[in-house]
1. Which one of 1, 2, 3 has distance in nm of label points 7 Å out along Cα→Cβ at positions 60 and 92, as calculated from the coordinates, equal to 3.6?
2. I have -15500 for helix-only ellipticity at 222 nm (-39500 (n - 2.57) for each DSSP H run of 4 or more, over all residues; to 500), calculated from one of the structures 1, 2, 3. Which structure is it?
3. Suppose Cα Rg over 2.2 N^0.38 Å, for residues 36-115 alone works out to 2.91; of 1, 2, 3, which structure was it derived from?
4. Which of the displayed structures (1, 2, 3) returns the greatest value of Kirkwood radius over Cα pairs in Å on calculation?
Structure 1
Amino acid sequence: MLRFFICSFLLCSLAQATSLDIQFKEITAEPLNKTSALKMEDLKGKVVLVDFWASWCEPCKEALPHYEKLYQKYKGKGLVILGINEDDDMKDRDAFLKAHPLSFPVFFDKEKKMANAFGVAALPTLFVFDKNLKATDLFRGFDEKKTASLEKKISTLLSEKK
């Protein structure tokens, strides 16, 4: 519960401090599921969402089913979602993933290299990348009311030429 309040506090107190000038050149986290055997070359020409989350984070757990639906709807059109898990307790993470399996690639950021490279200051944090792997949007926290605008953004990016 304390983690939730810390997460909520960080979400409220940290505005858009993270820059969208991110150099996404490698996946440094460890694969957690069968679909995680991705290389950077696999992402070229795709619209990519990178979601930083943890099993103890209530807004993260609320967001993941929405991202799963988006993935199912748009994966055939060029959407890739990467779930980057930031849990410290592997038992909690594994129990969560067993109870709520995700079909998109999930990775474990054991040494927080990806979180640091992306400047993640709070969970959940979602980055949207265009087909050239240029960051276009950043979302901190989760607001179900904004899922329609996220889907519209994804649809627009998928329709653009590389």
Structure 2
Amino acid sequence: MARPVLGTELVNRLSGSEEAKVRLKVILETVGGSRTIEDACRELDISRSRFFELRERVLQAAVADLELKPRGRPAERPDPEALKQRLEALEAEHERLFDELQIAHVREEIRLVLPQYVVDGDEQPAEKKTPQHQKSTRNQRKRQRRRGR
């Protein structure tokens, strides 16, 4: 069993004043062909030209609302003041990091040119890495075990 056709009764579910709902129903009935324009003008107590203007506005608003819009959430418009503060913070961090980099370059040059003056606390221990030949033999053993199964 199909649902009953509600037609202009759907307008009753919309929010708005009763007068606006009646006007929309009358306009939709003329568009659907169940009411003449003269009858609609008498019902709404307006002239034919005013009715055509009103109908045009309603249909244009419907078309405008049905235009395709980009999918997803609209992009946020960033606050210019917040952007300015963020830029200043990033510039300050950039300066600090650049200074640290220059200091690191100078330390490295001193280590290379004057290794006898390097203090043990200046050097940070490097991470221990497994030598490449140990990795390859370990992988070879794994492959041999898999083949033996």
Structure 3
Amino acid sequence: MNKIDKRCTKCGKVKLLIEFGRSGETGDGFFSWCKVCVRRWQRNTGHSARAGAMAQQYQRDRHEKALQTRRRLRILRTYGISQEQHDRMMEQQHYLCALCGAELSDDVVPSIDHSHDTDIIRGIVCRKCNLMLGLAEDDPKILFMGAKYLHQFD
């Protein structure tokens, strides 16, 4: 049996559920204050539109911070280097791909190039160069033959 009403914790009145805003953070899926009390509070405090924008920015910031944390942990776990070591490598390469020289910005996702046999880190490359090396199975002969093939058509 579904519950159709709820008591507002602000005004104390029992109201229909449609008079409450949705919330994914509560057990019943609705805010504890009714929409009337929320609007009154927003009007009195000036939090109406600003509160929504601030909440969205807060959520974006939290999401970005979580992504950065997961990336740092993955780099440490997979390659055994800290974020500081990674940043130092990027600085030494002048934030350019070690292979093609493309700028490693937010649009060009950097990849850590390493030997799968020895686990030695060779440098930081762009995604395209990383895919090229991976598809060639890190075999210089395949890459040389590919370059030789392409030179035939110059």
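1. Attributed to the structure labelled 3.
2. Values: 1: -11000; 2: -21000; 3: -15500.
It must be structure 3, since only it matches.
3. Working: 1: 1.08; 2: 2.91; 3: 1.75.
It traces back to 2.
4. 2
Values in this text are rule-based calculations from the coordinates and carry no lab data. Only a predicted model underlies this, so the values are computations on that prediction, with no experimental measurement involved. Cβ atoms are built from the backbone, for glycine too; each structure is taken alone.
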